[in-house]
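K.L.:
I've put the structures underneath this note.
Readers should treat all values here as calculations from the given coordinates under stated rules, not as data from a laboratory. As the structure is a computational prediction, the values presented were derived from the model and not from experiment.
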Structure P
Amino acid sequence: MKDFTYNFVGKLDISEYVNYLKSHNWEEWTYRQDTWEVHSETKSVPIIADETYSNKGKKSKYYKYYENLLSNVKPILKKYYGNGEIIRIELVNLPSDSEVKQHKDTGESLTKDKRIHLVLETNNKVIFKVDGVEKNMKVGEMWEINNTKYHSVTNGGNTDRFHLIIDYKITNIV
């Protein structure tokens, strides 16, 4: 079992990407919020994903918007974790005055692979809590959360929060 709450992975200038957030169809893909009650107040856009949360996610039509950003993310992940591959990416909106209820992630991939949050837009009243430890993540920061421990998010602000959630599978292949 993982024995941390948060790991700071790195920081990026994401300013050129926030313009895309409002142009996505946030009602098109509802699998995440329809399947898991704890995510019912969120909205999501698949970037590399599938409904089984397997290691075989497919690039969606939205991938093109984030391809350049990911070319900057991949070297940071490789430096921090070693060789690996991005197996899933979802863009998740937590609207103002909403929450992701406390839960633990389950399933082989969600418990073994690294789950990194890249903050694209937030406010000072977005509080992430992992195993009782609270954090207000800042724009451009990349944080691995320990999703095998109880975690939740509350957006008490009056603006939406957008995170790019990236799942990274370490391969240790040179």
Structure Q
Amino acid sequence: MNLFERLAAAKKHQPKHVRLLLVAEAPPCAGDRYFYFPDVQTQDALFRYVWQGLTGDKPERDDKPRQLVALRDAGVYLVDLHEDDIAKPKLKDLVPCVPSLVERVKALNPDHVVLIKALVYDAAFDALRDAGLPVIDERIPFPGSGQQKKFLEAFTRAAREAGVSIDAAVAS
């Protein structure tokens, strides 16, 4: 999948009002595993743990299209700091993308911003805060490589601080 297909999938699920903006590192290098693609069969950890953190329930893969709509309807939206897929980025790869991120976040005018992955936090937190944007001061690891429990704990705290949750029963 290319950038155009990713952007179209994301735009389809963009809320009218963004209550909780999630900022991840970059789209996956495997083009078929993007957060907003409805039929991701493997390695969809970010989507799955975001859903679980907001609902308390583990998602079923077949329900992802409906769950994406529920995220949109709840005002939850995800963007990437680095807009291109990039394998194993380092801080020096992400920092040049921060001014663009600040402008994109301003344009979305979210109620709250959550940074996902320590590297994203390190690259962007100060700039977002200094720009007067409502970034939550929570260093959240990516939900992979054994960090799933830490992700759920930190993400759930951040979502609670933002006042955002989804009733899984209503969303299914």
Structure R
Amino acid sequence: MVMNKNEALETLGKPLVIEHVFSAPRTLVWKAWTDPGILASWWGPEGFTAPVVKIDLREGGSLVLCMRSPDGKDYWNAGIYREIVPPKRLVISVSFADDKGKVVPATAYGMSPDIALEMLQAVSLAEAEDGRTKVTVEHFGLPTGKYLDGARQSWSQSFDKLERVLAGLRDRP
């Protein structure tokens, strides 16, 4: 039996849901999620950088990124774009990886074995009032407890960074 996309998401349990309204038009917010240079400028919590971001933006295409902590530790992720509906929705399977993009368990980074080997991130972008954009991220595959709380904090800080990046992009001539 083949599962549809919604059934596949449900098998990963209840997601972490993060919502934020950005003071930017949806086309610009979409670009921030799909342009490697812009994504690198905001991805990760405060103090983290993303020195490597590679995007093959097509269904079945890959996402490879490296998130570097303030102390210089690299955390690699590899993903596959499962659904792309410009400029409304992205669904990406995401896994921890090594620096060659090979999937590794979260334990390779000293994290819980309860973190799913493959997580899903469903990103929805909706037009809001006054030319703003509401982004909703559903992050599937995280265990409850400190990792879920840490992911919530990371997304919040990443979105703060994204808000600053979007302000700079809006202000360009």
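K.L.:
Upon calculation of Cα extents along the principal axes in Å from the atomic coordinates, which of the structures P, Q, R produces 39, 34, 34?
P.N.:
Computed on structure Q.
K.L.:
On to the next question. Name the one structure among P, Q, R that helix-only ellipticity at 222 nm (-39500 (n - 2.57) for each DSSP H run of 4 or more, over all residues; to 500) of -13000 was derived from. Intermediate values should be presented prior to the final figure.
P.N.:
Numbers: P: -5000; Q: -13000; R: -8500.
Checking each candidate, the match is Q.
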